[in-house]
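Readers should treat all values here as calculations from the given coordinates under stated rules, not as data from a laboratory. Computed from a predicted structure; not experimentally measured. Cβ atoms are built from the backbone, for glycine too; each structure is taken alone.
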Structure P
Amino acid sequence: MTGAGRGAQAPRPTPDRMHAPLGFGLGLRPAHYAAILDSDPAVDWFEVITENYLVGGGRPLDFLDRIRARYPVVMHGVSLSIGSTAPLDLDYLAGVRALAARCEPAWVSDHLCWTGVHGLNLHDLLPLPYTAEALDHVAPRIERVQEFLGRPLVVENVSSYVAYADSAMSEWEFLSALVARTGCRLLLDVNNVYVSARNHGFEPRDFLDGVPAGAVQQFHLAGHLDLGTHVIDTHDAPVREEVWDLYAHALRRFGPVSTLLERDDHIPPLGELVAELDRARAIARVALSAAA
């Protein structure tokens, strides 16, 4: 799998089709702005948290513009709340569209979840019930967002700790049906698959094998906290061995998908994350060679 490479000219988006794999990327964090510009690290692309740049100007946008001039970026949101029963926030979507026009991301993603009710933001990514009724609710909302943004939406599976008694299908069956109905793409968070599998007692490879291979646009990798009886998605530690193993299975199943390493707390120096990203590269070389 190859990406844009260090300091390569960033490719322009292709919103009418699946974007070619970008390679191996990192989440763009303010702690690393200066180091990125000073060192041109061996990172193929960066993922930006959309909400951090929905501002009129200032330091974040200045750094984003400068880094975007050297590297491809994608936009990853946390506030769409696509599964909510509240009306879509068109002001928020207008901001997302304007930011996309400015930084020309390869794609725009958010989570398949709801984040609040009755105007109250719960500041969490809460799962949907996997029912026909929920599918009928969320599919038209995704279609409306795609129409508004003028591009496919990439939706991420969230980690979960509770399940709904009335769910009538698995999460992977729900995602597959959503892709078929809307043409959206999938951000497959491998760590979230593992976390949810442990918490709910299913086989994580069944999840990976159950979603349509051609719809997976991106992978996420991150760390978690294993408490024995349950697992918490923390994004504050290196990727664990069991997730690396699952990532290798995902590569054999889906091929050279763009891979993103996330760290949101206890953020180490940039060089440590680049070294961990190199492990993802090494695992991909072996897994893809075996699958060839």
Structure Q
Amino acid sequence: MSVYAEGIVVLLCVNAIAAMGVSLLTGFTGIFSLGHAGYMAVGAYMAAILTLRYEFHFIVAILLGGVLAAIIAYVIGVPTLKLIGDYYAIASIGLGEAIRLILENGGTITRGARGFPGIPPYTTLAVAFCFFIIMAFFMFNLINGRFGRAFKACRDDYIAASLLGYNTAKYRILSLVLSAFYCGISGALLAGFLSFIQPIMFDMMKSTELTSIVVFGGLGSMTGTLISVVIITLITELFRPISQYRMLIYGAILVIVMVIRPEGIMGQYEFGRKLGKTLKEKFLGNHFSKEGGKS
């Protein structure tokens, strides 16, 4: 595999981890956020500072970047998740921009708007792929288990879920913390891949891109989110030579898909489950029809 192709695969893994985090919060818990790039920035700067200045092992630095993002999300989420619907989305924009501005004015700690250079290039193809596989395995088990059902109940009708005995406040905060952890890990991996980060890389445009990936793939479908990551990342890279028209093409594709299929690529279906259900129905249908014919 060429160096360029390896870079594309690494970028796919990094984007997929962040998108899974946003999908958990937006697609499965029903909380729209437009500030998750801020949590990516926290993870990126934490890992950069620990590896470059304090010589931490990169795996420890990556995990601590995710943990710090989760802690900040918890501290922010307790008061802000009392907001419902569009109000939280508006608040999340301010929170994401506040994190970016703090990093821009961080002085010698973050090096401000000039950026943070010299980060050890620890994010290789193997590292990014291993993190993606482990985190995807955990995420799919989470959404298909008890917590996943609770998140979906909060999304569909949090009042009815509360009446059924779900602690909706706890599940909403848990979803935010986990999604921030995933974005923090993604940001830390991105820092090791690029070896240079700037606060402007984690602006509102990046947050909007993550949310659009989730909507494009289908709210409530983690498989759709991963498919969307592949499509959008490849579109961004393929049209890089005509960068002045790249965002126009990107926006046009999003609009076309939303018009043709408003629920997203996969809707609320997961690929494996839908395929298994189809094969099972086909097999059992043929089996019962043959048994009926024999009788």
Source structure (of P, Q) for relative contact order in percent (Cα under 8 Å, 6 or more apart), computed value 32:
Q
Which of the displayed structures (P, Q) returns the greatest value of FRET efficiency 1/(1 + (r/R0)^6) of positions 93 and 229 (r between Cβ atoms, R0 = 30 Å, to 0.05) on calculation?
Q
If helix-only ellipticity at 222 nm (-39500 (n - 2.57) for each DSSP H run of 4 or more, over all residues; to 500) computes to -12500, which of P, Q did it come from?
P
When volume of the Cα convex hull per residue in Å³ is computed for each of P, Q, the largest belongs to:
Q
For FRET efficiency 1/(1 + (r/R0)^6) of positions 197 and 253 (r between Cβ atoms, R0 = 30 Å, to 0.05) computed as 0.60, the structure of P, Q it came from:
Q
Thinking of P, Q, which structure, once P(r) over Cα pairs in 10 Å bins from 0, in percent, for residues 37-100 alone is computed, gives back 22, 43, 24, 10, 1?
Q
For distance in nm of label points 7 Å out along Cα→Cβ at positions 61 and 237, find whichever of P, Q sits highest and give me its label.
P
Ranked by distance in nm of label points 7 Å out along Cα→Cβ at positions 77 and 213, which of P, Q sits at the highest value?
P
